[in-house]
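Next up: some structures, all given as structure tokens.
A short reminder: the numbers here are calculations on the coordinates, not readings from a lab. Keep in mind that what you see is a predicted model, and the values were worked out from it rather than measured. Cβ atoms are built from the backbone, for glycine too; each structure is taken alone.
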Structure 1
Amino acid sequence: MKKTLTLLATAAATPVAAASKNPFSGEFYSLSNTDFIVAISFLLFVGVLFYFKVPSLLAGLLDKRAEGIQSELNEAKALREEAQSVLASYERKQLEVQEQANRIIAQAKESAAEAAEQAKLDLAASIERRVQAAQDQIASAEQRAVKQVRDEAARIAISAASEVISKKMSAAKAGELIDDAIGTVQAKLH
């Protein structure tokens, strides 16, 4: 084990020749220099990318994506303008409907006022007709009552007169009165 430790100690003590970082030195271009290997690998990678036209493919993909985004933006702008025009159209329609509703309400109020006025006139006419009908019925009843009273008075008067006449009148006088009555009736009939 002692031997191994001494070997490690001597290896650490001896300086390893480090590759030069200077690209103008000869040691820079040796294969033991990792910086040189990385630079060559990077250049080969970039060369392979250009050989397979990856930058133009990437640019084409980015252009397609940009065109897609632009078309989506244009479509969104067109949809927004269409939505605004539809909104404006609906707002106009809403105003028209509101105006129409206001006209209908005003017309309904006017019709209701006219109907109420007409109902008042009809009611007044109906009341007047009923009052007139009642007055006509009263006058008719009054006329019937007066006629009945006259008829009854005439019947009573005739009855009383016939009693008085039958007691005081002779047969000759009765015949004479009958002849006069027949003459009067004939004169009035012809």
Structure 2
Amino acid sequence: MEIFFEGVILRPWAITDAPQLALVANNKKIADNIRDGLPIPYTIKDGQDWLNLIISENNPPRFFAIITDKEVVGNIGIVSKKDIYRKNLEIGFFISEKFWGKGIATRAIKAAVSYAFREFDIVRVYAEVFSDNIGSRRALEKAGLKLEATIKKNIIKNGIIKDGCIYSVLREDFQPFVVEVKV
């Protein structure tokens, strides 16, 4: 399955993508802006390990390679929440630094959120970002998510305590985008 939207393709990851994933993810600026699970340096073996973990659970697809101009440029995932939060999906993403500022993250978010509301029985999609990650915050806002909360000093990254921001969109507030899905 592939999702097409305004020059961006989201497709489920394949194990053969490990070298491209390593190329994108092996960046301290990316690692500094996401949770601690992303090692630096990020090797092909790290990519293979992560892909082996998510591919077996990726049905229906929830983790996607972001493709533009036939090149893997990032990752986007939608993670189901459990128990009392089961009507929520959390979205997370990163883009290769050489593609920052080109609107790719915004388009990928729009496509992923449209897909999430169409395919899953949820009422809300949200993302958590560091308050100083202005690029990701802008991408979320341009994709239609709204700042729901700023949580003071709830993150520690690289020994620095930071504020976090939660962005969200409810099903009834989301303006779906026309995305093409090919199976």
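Out of 1, 2, which has the highest value for FRET efficiency 1/(1 + (r/R0)^6) of positions 38 and 142 (r between Cβ atoms, R0 = 25 Å, to 0.05)?
Working: 1: 0.00; 2: 0.55.
Once FRET efficiency 1/(1 + (r/R0)^6) of positions 38 and 142 (r between Cβ atoms, R0 = 25 Å, to 0.05) is worked out for each structure, 2 has the highest.
Please state which of the structures 1, 2 yields -32000 when helix-only ellipticity at 222 nm (-39500 (n - 2.57) for each DSSP H run of 4 or more, over all residues; to 500) is computed from it. Mind dumping the intermediate values first?
Working: 1: -32000; 2: -8000.
Matching structure: 1.
Of structures 1, 2, which gives 4.7 when distance in nm of label points 7 Å out along Cα→Cβ at positions 54 and 86 is computed from the coordinates? Walk me through the numbers before you get to the answer.
On the way: 1: 4.7; 2: 2.5.
The read-out comes from structure 1.
For Kirkwood radius over Cα pairs in Å, the calculated result is 33.8, so let me know which of 1, 2 that is.
Details: 1: 33.8; 2: 16.6.
It must be structure 1, since only it matches.
Can you say which of 1, 2 returns 5.9 when distance in nm of label points 7 Å out along Cα→Cβ at positions 126 and 166 is computed? Numbers along the way, then the final one.
Details: 1: 5.9; 2: 0.3.
Structure 1 accounts for this read-out.
For the read-out mean count of other Cβ atoms within 10 Å over residues 62-69, a value of 20.6 was computed from one structure; give its label from 1, 2. The partial results should precede the final answer.
Details: 1: 10.0; 2: 20.6.
This figure was derived from 2.
State the single structure among 1, 2 that was used to calculate distance in nm of label points 7 Å out along Cα→Cβ at positions 30 and 110, giving 2.3. Walk me through the numbers on the way to the answer.
Numbers: 1: 11.2; 2: 2.3.
Working through the options, I get structure 2.
Using distance in nm of label points 7 Å out along Cα→Cβ at positions 118 and 174 for the comparison, can you identify which of 1, 2 gives the largest number? Can you show the working numbers first?
On the way: 1: 7.3; 2: 1.1.
Biggest value here belongs to 1.
For structures 1, 2, calculate distance in nm of label points 7 Å out along Cα→Cβ at positions 22 and 46 and state which one comes out highest. List each step's numbers first, then the result.
On the way: 1: 2.4; 2: 1.1.
For this comparison of distance in nm of label points 7 Å out along Cα→Cβ at positions 22 and 46, the top structure is 1.
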